[in-house]
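What follows are several structures.
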Structure 1
Amino acid sequence: MREKILRLLIRMVSRAEVLRLRARFYIMSRLTSRRSDEVEALACLVGQCFHEEIGGPVGVRWAIMGRSGYETSVAGVITHPICWEAPAGITVFVGKPQTPICGLGVELLGNVLSIRQMQGVFGIQTRGGISQWPKFLVYGCMEFAHRHRFVLRLYGADQGMFYYRPDIQTKNIVAYKRERDEHRRRMRRRYDGTARQLGFVKKKRYWEWRSPEARAQ
């Protein structure tokens, strides 16, 4: 009985956190939509960083999201491989023909650029130098923050919507828990591990990097 109550409380907390993140997404989407020029500039810098690091053809695509989740057509068909959880989404394409390999989700508020999402594309193998794509995404954001005198924040893995509700297709509870724990481990390595490696300073909910020219927050 006690275990059932505990499980129910955990589910209630997780749902409350997801609802909070969805409400925040809506507000930030409205604010970020007014700064599309800056999102486009950031996308260009991310593309340049990938080209400098791996060479070869690199393309980027950016968009402002009105809601979290997959982009879909009017008929409800999924049209993009990234399930977005940030209002501004930047997708990186490499090779010929160009193939999407990862997505970057960010927010802009005042002089703060916040990285909310770094997601790979399911089924795409990223070997060799390209396996470092999370770092390349952050490099682009650091360059943007440096040029525009912004503060850069990289939110911890446990601040993401899909940390709590991962898209795992199985009805077996044991398999689900195993895959969920592995999913969360990868997210912590991608977000918190990358921030730590690049010298970000740990705050309560995020990691922070400041260019010497960054304005005081």
Structure 2
Amino acid sequence: MDSTISLSRQARFKILSENISKAIEEEGFLVRPFSHPTMPHFNRLSIEEQEQVLKDLLTYYQVCMDMKLQGESLKDTRKFTECALARLNKKADPAIMDLLRPDHLVEIYNTTQTQVFRSLPYFEVCSYSLEDVYCRKWYHLYERSLEDQEQLDKYIGLFYAQNPLRTIEVHAPEHIIRENGSLERMEILTKMWWLSPLFSTNQEDIYILAVETSRLP
């Protein structure tokens, strides 16, 4: 994929998103690379934001290829997550890795609240395109009731109030979240189980790993 660096940013996005879509479809999941050939959400971003999106897309593609080169299925949630951590140069709490099950939806968010990794169960309950996921903030994609949001905000506040940061268990109940920017407007039942910090040599560059289960009603 290094040869794509000489192409336009739009062409690079198209190639990377289509290759990721193909890798996921080989595992039996359907995800669209983009909703429209003009890629309006990507083109709305600044040049710096587009370059970051391309960097994140390339990393996810490389993680998928790492798994396939090892002869592993992307459905192996723990190994898929471990490959992502290696590519992101992040270290996780060993205890959280031991808790992961194949049906767990693992998400990794960077310091700007952008989702940079998600395990395959995400695509079982998502009708968004890769362009949506990479070019729009999560709070523009999903909505939940005020009560449910306040419950989660409480645990996020508790997580960040720690010094040092460590894994916490989330006791908020299973609840419905809704896609608010898709044609399908899917409703998903979701339960968050743990929030865990991911560290690198730069201690200020802390990512968050969230472990959930999600299903259609």
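Given 14.1, 42 as the derived value for Rg and Dmax of the Cα atoms in Å, for residues 55-158 alone, which of the supplied structures 1, 2 does it correspond to?
Traced to structure 1.
One of 1, 2 was used to compute volume of the Cα convex hull per residue in Å³, and the answer was 130. Which one was it?
Comparing all candidates, it corresponds to 2.
Taking FRET efficiency 1/(1 + (r/R0)^6) of positions 167 and 183 (r between Cβ atoms, R0 = 41 Å, to 0.05) as the criterion, which structure among 1, 2 has the greatest value?
1
Taking mean count of other Cβ atoms within 10 Å over residues 135-142 as the quantity of interest, name the structure among 1, 2 where it is greatest.
Structure 1 comes out on top.
Read the figures in this text as sums done on the coordinates, not as results from a lab. Quick caveat: nothing in here was measured; it's all calculated off a predicted structure. Cβ atoms are built from the backbone, for glycine too; each structure is taken alone.
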